[in-house]
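Alright, structures below, take your time with them.
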Structure P
Amino acid sequence: MPILFPATRAAWGRDAFDNTLKQELSEQLAKHKDDLPLHAAMCHGSSVTDERIGIRLLNYQHLDNQIQAKVGVFFSSLIAGCSCADDPTPVQPLPEYAEMHVHIDLQSGEARITLLPT
């Protein structure tokens with residue numbers, strides 16, 4: 001199933017573009033957290049939490065009818081334990097960070113999100 005960014009596509013060239021991209025990307029990453037590269041980006045935990053995902057827009061450009069953006073993604077993970085009463089695994093969320101490329105087709109609004117190496 002394609003990931004669509006219709007609001008970001010519509011906001012291209014307007015003052016609201018930065019905030020629209022950050023909001024729509026955060027929503028899509030939360031919605032598709034098991035399908036998008038958040039799991040591959042984890043350094044501390046073994047499962048992505050449902051906590052808010054923060055986005056920092058690092059740069060973007062228009063090239064070949066696409067918006068190409070580099071973003072920093074702040075999210076949280078947990079170490080999945082056995083849920084036993086005596087399990088010493090910490091249950092507090094662990095901070096995670098990843099950088100990703102987001103390519104958005106300006107005709108269709110379809111996006112491709114790839115994890116950048118650290």
Structure Q
Amino acid sequence: MPLIDFRQARREMRLAAVLELLGWRARERRAEQARGPCPVHGSAPRSRSFSAQLGRNVWHCFRCGASGNALDLWARVSGQPLYPATLELYRRLGRTPPSLPSTASGATQERDKRDMRDP
């Protein structure tokens with residue numbers, strides 16, 4: 001199983017791409033901020049509880065309290081741990097996930113194993 005370079009993946013995966021893949025539509029947009037229904041807890045279409053900071057690639061729902069980056073959003077919405085969710089996201093976007101060399105340190109390998117389990 002290849003080791004994903006999650007630091008690189010978080011830097012290169014755009015929140016806007018994940019939201020587009022989810023079919024999410026903003027109710028309100030101001031510069032780099034978009035507000036609308038939360039794709040995590042499935043709020044009503046008229047809701048503005050979900051805030052996406054597109055320039056910073058972070059999001060937060062003021063109703064359910066969920067937050068994170070583009071990879072976290074895909075993992076939460078797809079109901080998968082981070083590792084398989086990241087592989088699926090890259091596959092759906094037709095891209096290759098960044099990988100770590102196979103000689104990665106033990107600490108890095110342990111962190112990647114933990115990411116494979118955590119939702």
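Read-outs throughout are calculated quantities, based only on the coordinates presented, and are distinct from any laboratory measurement. Every value quoted in this text rests on a predicted model; they were computed, and no experiment measured them. Cβ atoms are built from the backbone, for glycine too; each structure is taken alone.
Source structure of the calculated read-out (distance in nm of label points 7 Å out along Cα→Cβ at positions 20 and 60, 2.6) within P, Q: Q.
Structures P, Q were compared on Rg/Rh (Cα atoms, Kirkwood Rh), and the highest value belongs to P. Please state which of the structures P, Q yields 0.95 when FRET efficiency 1/(1 + (r/R0)^6) of positions 12 and 92 (r between Cβ atoms, R0 = 25 Å, to 0.05) is computed from it. Comparing all candidates, it corresponds to Q. Match the computed value -11500 of helix-only ellipticity at 222 nm (-39500 (n - 2.57) for each DSSP H run of 4 or more, over all residues; to 500) to one of the structures P, Q, and report its label. Checking each candidate, the match is Q.
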